[in-house]
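None of the figures in this text is laboratory data; all of them are computed from the coordinates on show. In this text the structure is predicted, and so the values were computed from the model without any measurement. Cβ atoms are built from the backbone, for glycine too; each structure is taken alone.
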Structure I
Amino acid sequence: MDNSYPRLMLAAPRSGSGKTMMTCGLLNAFLLRKLSCRSFKCGPDYIDPMFHKYVLGIDGGNLDTYFLDKEQVREQFLDQARGAGISVIEGVMGYYDGVGGDTTQASSYEVACTLDAPVVLVLDCKGASLSLSAVVKGFLEYKEDSHIKGVILNRTSSVMAERLKPAMEELGVHVYGYLPECAEGTLDSRHLGLVLPGEQKDLKDQLNQLAMKLETTIDINGLIKLALDSRPLPSLQGGLKNQDSQAAQGKEVLIGLALDEAFCFYYQENLRLFNEMGAKLIPFSPIHDKKLPPGVCGLLLGGGYPELYCRELSENESMLREIRQASERGLPILAECGGFLYLHEQLETKDQIAYPLAGIIKGKAYPTERLLRFGYFEAFPNADTPFLKKGESIRGHEFHYWDSTNNGACMEAKKPGGKKSWDCVHGDGNLLAGFPHFYYPSNPALPKRFVEACKGLREGEE
């Protein structure tokens, strides 16, 4: 069996260094060289993988050593990277930044160690010069097994790049090139991060121009060689799959998947797990469609930006009525963050305009000025819920500026280390809804029970 798995990670000393655009530009450059590519994102981010998909046309994956143990993350990578000519892994935050801000757990560094991946640091050179060599030296020496093999100098000139190169290469890393400050290398942002790919004007042209620029300023062949020289990565015992996630027997059950401008945050690993358990996911738009897809026996309402589309969602009274009636007849519903907002009686915009919505969750969702309950958690049911039992747990993360007058209390979410906790989530009948984004492979029993409940509803209606 071929265990080579050509791979490299693009990381940085901190957020905002240009990792995402550099990743997208290099993926595009690799494609132009007829390489088959796979992409991955360290950590729980939804938006960066959407940019990777925009370039590649195929879904990427999240690699997160808080959600799963290291062996499972390795198996996940091996499964998704199989057959690729090169796999590019985009880091998260600063390279060593992990859970709690004072550990390397779930950091890009921990993922690099887990996958034995060579790392190239993207350095934002704006406002600095020789001091950047000290930064690189510190990153190399902070951990003996840093995995850092090279750097790319971002937002600097060719003249300055040539001046910086000797001092950096004396440290034992290769300078793979530079990118001058340019319009092609920047993306628009808003409150939850980057503006989504479909909303970025002329993004395809921008990425093509970026790839062409990188061809002239970056050693693309050198990066490919670095990836090809990665050490073999054999499979370990165990792996990601278990009995709960084996393909179900019998007829597929149809589950509606909210997917449009307002609802688009889904972990691909979650969706794959539903498919493995016998579900066929049918996309629909709460903004544009008037009715639910025919024959669906459950609903997945994921996160996104419903707060930006309050008027359109509220005016689609036919869809709101369909979802309300489906809930009343016991249709299983999983709603996370944006999907949870949609189920409220009212959703308030940043302009303090409240729009009526589904009315399944009594109360109002409203904006705040800061991130609330931000970060990783492990959720424990306070009593049996429809799809998760007392004594079990599941991991996930929260990332939202909106809050609710009725957050639910069927689960207790605990921060890593247990220093902070809060009640959350509604678990009534066949509804599980709240702000948490769950990573279902961390406990496949939850999606398994959800699919079983959907099948039970279908059989009861046949």
Structure II
Amino acid sequence: MKKRILSSLLILLLFTPGAFAAELPTGENIRVAIIDTGISAKAINSAQLEQGYNYLEENTDTEDRIGHGTAVAGLLAGAPSARVTGITSQAKLVPLLYQTKDENDKVQKGNQEMIARAIRDAVDLYGCRVINISVGTAMESTFLREAVDYAEEKNVVIVSSVGNNNVDNPVLLYYPAAYPTVIGVGSVNQWGRVSAFSQRNESVMLVATGENIWTISPEGKQLLVNGTSVAAPFVSGAAAALLSAHPDLTAAQVRNLLCGSATDILTSGYDPDSGWGILQMDTALEWAAQGRRFRDVATDSWCFTVINHAVDKGLLLGTDTFVFSPDSPVTRALLWTILWRLDGQTSTEKEENWYAEAQKWVRENNISDGTNPADEITREQLCTMLWRYTGSPLLTAGLYSFADAGHISGYANMAMRWAVENEILSGTGDGALNPRGQATRSQAAAILQRYCEQQPWREFRT
């Protein structure tokens, strides 16, 4: 199942094609595959079009005879002749045609196996970093699932529309949007409300504007369009912009940046109507530049760097997707698990409790007695367990400079001396240690960073 994050009102206006071009990355050096009805060479600048493939006729004729693929391409690349400003005007578009009209004006449509083949070719033959699929099928298939998995393995981002059948069947899932590694895109209107036609189910990962959008027709004229199909290219464009600015990003990192930086419009966090919220391309780019990964840890926060360090080292995780809860307390079970991870331990068994192996390990190593896992710990308790983990070194230094040194519990005295002497623990800014104060997740992250900076990583115990 996909989780998502949501957004707030007026920002939707950013998702009209003219709003991005001036200051944001334009997708330079990024190829975007458009698996659709082809692209009209008359409508889209030839400098942005690369040779693609027609899977129905098994040739390279990808001229659009329906208009759907051109409408999508116009939102990505822009079309000056129709006064359409693209989101990623420097990206190269690769048309991979799986639907067209024959000489009798009858629609010819490929199957799931054909879409799967196009996905693999986009990755292997055309070197695309982003694949836009503004179509879907209500039937899941092994071919399609394996192709999507292959793209993920190769760090290629797939974006797909979630469907427009909400009025009749809101829970109907369309593939590939419903696969967990695909960014399924729903639609909102200019007021930030989920469009009446947009599917509302677990396939929705993000929403973008999909109503009353101006793009271009195959004849090169302005065209007013609606649907999740035209919401998807806004997300594809944002993914291309991220990869253009930060080419080393993985597909998972691109998804996290786009979803984490989205703006909530309904319930806090994910919901099946709007996913993680409304796409905010500029904010996603800021997150990428700043290394931000949690909504509740701002880059100017004192704990931003220490939290990223703890997460990078695998010592701490978020309390929810895109949420760290820096001011929440640390429990005994969590600290056991942190130290267990710090020691390089990995899970070998499926235990009923997430902390069971760490609980057993701290007992065996005389770090803790392993009781009361849900109890919240104090600052002196945190230092004591870390001190024991280090081997309980003896120190003679005093703590006389701290006004509340006399409040330190007897069992924690040596540990607190050690922590202060080694600059692992600092005061609270008022000349106090606050030894019996609650240890928060952000404080634990800070102490862990100072500790790791003084020790060879994961060589503390052998």
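For mean count of other Cβ atoms within 10 Å over residues 274-281, which structure out of I, II has the highest calculated value?
The maximum falls on structure II.
Tell me which of I, II gives 0.25 when you compute FRET efficiency 1/(1 + (r/R0)^6) of positions 234 and 410 (r between Cβ atoms, R0 = 35 Å, to 0.05).
The correct label is I.
Once Rg/Rh (Cα atoms, Kirkwood Rh), for residues 162-289 alone is calculated for all of I, II, which comes out largest?
I
For distance in nm of label points 7 Å out along Cα→Cβ at positions 178 and 394, which structure out of I, II has the highest calculated value?
For this comparison of distance in nm of label points 7 Å out along Cα→Cβ at positions 178 and 394, the top structure is II.
Which of the displayed structures (I, II) returns the greatest value of Rg/Rh (Cα atoms, Kirkwood Rh) on calculation?
Sorting by Rg/Rh (Cα atoms, Kirkwood Rh) in descending order puts II first.
Check the numbers for mean count of other Cβ atoms within 10 Å over residues 34-41 across I, II and tell me which is largest.
For this comparison of mean count of other Cβ atoms within 10 Å over residues 34-41, the top structure is II.
A value of 1.04 was derived for Rg/Rh (Cα atoms, Kirkwood Rh), for residues 122-169 alone; which structure in I, II was it taken from? Please report the intermediate quantities before stating the final value.
Details: I: 0.96; II: 1.04.
It traces back to II.
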